[in-house]
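Just so you know, all these numbers are worked out from the coordinates, no wet-lab data involved. The model shown is predicted, which means the values in this text are computed figures rather than measured ones. Cβ atoms are built from the backbone, for glycine too; each structure is taken alone.
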Structure I
Amino acid sequence: MLFVHNPYGQHYEDQIVITLNKDSMIEILHKNFGFKKVKDPFGNTAIQMSARNAFRYSLIEGTPYLAQEYGYTCKEQMRVFYGRSSLNDGFVYYTPGLFGVKRISDTIYLDEGNSPYYLDKKFPSMFHGDKIIIFHEETTMESKAEVERDFHKKLKEKKEDPSEYLLSTVSKSNSRKESFLEFVASQYFNKEGYLTENQVPYANNQGVPDFAAYKTPLIDELIDKKFIETACPISEISTACIFSNKGRISNEKIDYEVVIGEAKTNANATKQLCTHKELGLASHLFEIFAKQKKQTDFGLLKFDDDYMIDYVPGPKQTIDKKLLKKDKIFFEHYIKFFLLGNLSIEKIKEKFVKSKTERESEQMIQKVMKTSFSDIVDFVEQEIQ
């Protein structure tokens, strides 16, 4: 019987079960990604991140910036589609997010959205300087809004700038930790050279995968043109108007590949993974964390006793090559919109919206998809300067 020392978990035969509380989450972030452990203004252990990584953390995990009284999270704010054309008979399903809309009388117009271009104007400190992630263990008696307001007030009382802090409210149990696991998976696969996203645009009649990672030759092109520094979350492509990128291309020959993961803390993801398997799009399918023990024919991303990531990819899946080819086309279109996210809505409309009678969002989508990837790159590169 194997027992291993683990101050934040329980031990079973040949198995480590970690409880995701604030202490273990801090250890995972520190040990796997090198984020510095520091003391917050209240004397508690916190995590320090660059502005870039803090943006990723808010984007994926959902932790709000304390720049305003009730906080601001980037999670779910930069979506473009909730359905991909490769799985929906050639149709995409647009949703406001990265680009906004406004209604005047009976007409809907494109408007400022939640792109980093506009967030940088609304929250000038968001993308600049290191940030501190404060971890607060929640109680049943308080709402998240109340906690955010209280911390915002307390930071001001200590003469601290609240805009330099994010607040991660965590439960004592494993519940509601899926977003944290999605962030961990994202950071891991970014280091492995994949673009990533969570809450993935998918088939209109199926559940949304928690996480996806993409290998694509577009990564080198995006690095070469300084739109990204390394492989990253897809939404980060829209931060080129803010961050300075000096990455190096790999020069590797890369084929398009999709990997899909499902994050579970108190349940089993087998049913969802079997559904994804039937589609034949992903080369690998895996659970994230789950119960720390591989019980299926799929892969598993878990943690060892020292909180280091242990990824077992599992068997390679059978791919529907025609579907993968369609999805590669969709993905190229998809990335174009995040490139455009670096620009003002006025510049986008000037280029892609001409008709006064057709809905502006439909015009933008149709014309962007008809414009080559290289032409979109050239347009944004010229306008971003």
Structure II
Amino acid sequence: MSDFIFKISPNIVLGPYTITRIGQYVQEIGSKFMVVIDPMLKEIGLSDKIFQPLDEHKVNYFIFDEISDGAHTKTIEQALTLAREAHIHGIIAVGGSKTINVAKAIASTFYEVHNFYDFVDGASPTVAPLPLICVPTTIRDPFIFSSYTPIIDSRSNKNRLLKNKDGLVKLVLYDPNLSLTLSENQTASMALETLCLSTESYISQKATFFSDMIVEKGTELLGYALDGSPSLTITTPSEVLLTQGGCMASLASAMSAPGVATLLAHTINARFRISRALVATILFPYVIEDAAKFKADKIARISKILRAAPENASQDEAVASLSEYLRQKIAKNNLPARLKDLSITIDQLALCAEDGGELDLINTLPRSMTSDDLFDLLKLAF
């Protein structure tokens, strides 16, 4: 187990209708902002919930929504130029991981004088970042509290991890109502991916007693969201439980580290624009079965917290029950069960495994792995 170091900078506000207070929160930072927002939110009518409280507090802002299928460096460069020309005081990011990653990259390098690609290639920022407020709409984000930001290098279509200075994100505002527009299929996939993220943090080489505590409580909440309360004493709406569990999974990921499913989901998404949530969900049972060879006690604990196995089940029984539980959830929600169902070839997956071997995340996986080991896991899930 790693040394325990607890360091977190953003304030977290979580609850229904918290988005109505965003105007007063941003005024504590400044009066002129760039709003980086997923264009899909405008199409489904969610953007007004952001803009109305900003308008009511007379916040001066302009919108950047030219985000297509990922946090590409070309997109970040374009937005960075606009932000600098506008002399903004801060950034408000609204959306899922790709939107938040674009905003983090802009804020991290806003005051830097070096070429942006110096940081893409590994340089560390030396100047304090621009203040950033994040409003996640997809309940979880492996890197929202992290000192790294995954981006896609437009020169190679490969993932890169952009280094951030501590204190980049000033506020994370979770409003469960913002996730109500997700389809049942999207919600199910996201809930399972959140469980995957949480479990990966639990079995990571960087796990601590504190991250373990966060994971166990977050897993309990996610279990209530997915399956209800056995005693009917939990009356909290499922969207609130999912958001609470997603927040805790994101915190645990920053305190510990993401795992192999998250790593491969990012490399596959970078090259082939395939949903990270679907990739991670498909890989999750195989990650469990691999980790059970050396982390069986922790896998069994997760199984019992989720009520996939009874408390009196043996360790082996609990591990097997968790794999079966996940596969049943995937089938029940009509989610793809194999990577080949995502219209990707085994040769393309080989490239993604090679990409994964180049990222620093490979150094904090539950066991030592090479790109060949990553490919072996992908072949099992194919």
Given -15500 for helix-only ellipticity at 222 nm (-39500 (n - 2.57) for each DSSP H run of 4 or more, over all residues; to 500), calculated: source structure among I, II: II
Tell me which of I, II gives 2.3 when you compute distance in nm of label points 7 Å out along Cα→Cβ at positions 116 and 252. I
Using the calculated result 33, 24, 19 for semi-axes √(5λ) of the Cα gyration tensor in Å, pick out the matching structure from I, II. II
